[in-house]
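Listed next: structures, encoded as structure tokens.
Since every read-out is calculated from the coordinates, none of them should be taken as a lab result. These figures come from a predicted structure and were not determined experimentally. Cβ atoms are built from the backbone, for glycine too; each structure is taken alone.
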Structure 1
Amino acid sequence: MKILILGGTSESRNLAAAVNEEPGIEAVTSLAGRLADPVLPVGQTRIGGFGGPSALAQWLLQNSIDVVVDATHPFAATIGTHAELATRLTGTALLVLTRPPWKAGEGDRWTSVASMPEAAASVTPGSRVFLTIGRQGVHHFAHVEHSWFLVRAIDRPDGPVPPHMTLVLDRGPFDERHEATLLAEHRIDLVITKNSGGDMTRAKLDAARATSVPVLMVDRPARPTAASTVDTVDAAVDWLRNRLLAAI
């Protein structure tokens with residue numbers, strides 16, 4: 001069984017490593033190519049976009065793909081839609097692997113917003129903001145002249161950036177002590193992040209709770225799908241095994 005993993009997440013890398021040990025499953029992981037130095041998964045890899053759902057459908061047919069696993073970031077709505085359309089066009093099975101969203105607990109001071117523009121509009125003048133949304137989306141805050149931003153990303157943001165900004169280029173995972181020190185050193189009084197879920201960057205939320213720093217949490221975009229959906233790598237491997245056995 002040949003599978004295409006739409007990747008770029010820790011879950012996609014863990015899945016690639018897991019299926020590499022599975023007899024009868026051959027996997028290739030596709031990365032969008034947006035990072036200058038991506039963490040490559042085990043096994044075959046292709047880098048770069050497909051050029052839309054029709055081109056993806058053609059690639060699936062040309063490469064005799066049996067299953068597509070959409071293990072992209074929860075905010076990568078475009079490729080998810082393209083995968084849905086392409087697999088429907090070709091009759092290819094689709095499995096969606098998406099990590100559960102974070103949920104506020106006791107002591108958290110979260111405010112949910114629906115979009116980056118809404119988050120930018122919610123910044124109180126004079127704030128010192130830890131903007132930890134990756135490099136894409138920073139341009140939404142370029143017009144916010146009344147506050148200072150600590151922007152953390154793996155690569156430099158594209159497009160305009162806030163006029164009062166310090167850029168930190170770093171890659172997780174981070175621990176709570178590291179994040180608490182960062183908040184204190186920069187006198188952060190607001191954290192803005194996306195509800196990505198997972199453990200890689202969870203520590204910033206734990207640090208914010210411990211120091212009573214409020215969080216603006218940008219909700220995930222809606223991604224309705226008719227495909228089978230799982231939220232762990234183990235569940236994805238079980239699903240693939242069962243499909244392989246059913247085909248034998």
Structure 2
Amino acid sequence: MAKTIVITGASSGIGRATALRFLRGGWNVALIARRAEKLEELAAGRSDALALPCDVTDETAIEAAFDAAVQRFGRIDALFNNAGSFGPQVTIDEVSLADWKSVLDVNLTGMFIAARAAFSRMRRQNPQGGRIINNGSISAHTPRERSVCYTTTKHAITGLTKTLALDGRPFDIACGQIDIGNARTEMVDALNARLIAVGAEPNPVMEVEDAADGVFNMASLPLSANVLNMTIMATKMPFVGRG
């Protein structure tokens with residue numbers, strides 16, 4: 001029987017690439033994001049993909065989406081908790097409270113809501129257990145400048161990951177975190193285009209499929225093994241020693 005993963009933020013970037021990787025790997029994939037048309041395009045004509053458009057900050061909608069995934073596929077073996085927002089790229093005195101709350105709602109509260117929904121079903125299904133993979137970031141360790149909203153939430157995700165890894169032990173629920181640096185997505189391409197336009201060096205990048213492979217490898221382990229934290233990044237990006 002094929003395993004099932006729920007992926008948030010599945011309509012573009014790392015989430016979309018990861019969804020495609022799991023579909024190629026023979027998994028069932030439940031796709032969560034706000035843009036219904038993008039999800040429906042991914043799931044079109046496939047019995048192993050289910051589009052579940054909703055906002056990760058809406059707990060009622062997320063609960064309904066997880067129920068729909070279980071009804072369609074029978075169980076949930078993994079969650080890739082991926083949806084996120086960068087927020088304004090300014091110093092803290094230029095961040096409005098509304099922007100601060102908006103980033104926290106998506107990056108922290110949204111990930112809490114999805115993790116809670118996954119944990120609850122993994123705990124109660126038969127056979128019991130599953131795996132939660134949180135998308136941290138290089139910024140969970142070392143920030144970029146002008147990223148106070150994003151960096152604060154990503155540091156918090158590390159605490160969420162460790163707590164879930166600990167609390168999940170009695171229920172065969174493993175939790176790990178993947179910290180991704182400079183995967184080539186629309187966002188990173190746009191950032192590099194801005195740098196090139198002002199005569200600056202673009203950021204070194206890796207292909208987004210490499211990040212997706214990392215998630216797939218973590219999820220493919222037996223529940224007796226867990227990657228608590230994986231850092232995967234463009235080899236030449238300035239992470240070690242930056243800050």
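When distance in nm of label points 7 Å out along Cα→Cβ at positions 94 and 174 is calculated for each of structures 1, 2, structure 2 gives the greatest result. Each of 1, 2 could give P(r) over Cα pairs in 5 Å bins from 0, in percent, for residues 30-149 alone, but the derived value 2, 11, 18, 20, 17, 13, 10, 6, 3, 1, 0 comes from 2. Once Cα Rg over 2.2 N^0.38 Å is evaluated on every structure in 1, 2, the highest one turns out to be 1.
If you work out distance in nm of label points 7 Å out along Cα→Cβ at positions 46 and 214 for 1, 2, which one comes out largest? Comparing 1, 2, the top value of distance in nm of label points 7 Å out along Cα→Cβ at positions 46 and 214 belongs to 1. Determine which structure produced the value -13000 for helix-only ellipticity at 222 nm (-39500 (n - 2.57) for each DSSP H run of 4 or more, over all residues; to 500), calculated from the coordinates; the candidates are 1, 2. Derived from 2, not from the others. Here Rg and Dmax of the Cα atoms in Å, for residues 6-53 alone has been calculated and equals 11.1, 33, so which of 1, 2 was it run on? Derived from 1, not from the others.
Compute distance in nm of label points 7 Å out along Cα→Cβ at positions 110 and 126 for each of 1, 2 and report the one that scores greatest. Don't skip to the answer; put the middle values down first.
Details: 1: 2.9; 2: 3.6.
If we compare distance in nm of label points 7 Å out along Cα→Cβ at positions 110 and 126 over 1, 2, the biggest value is for 2.
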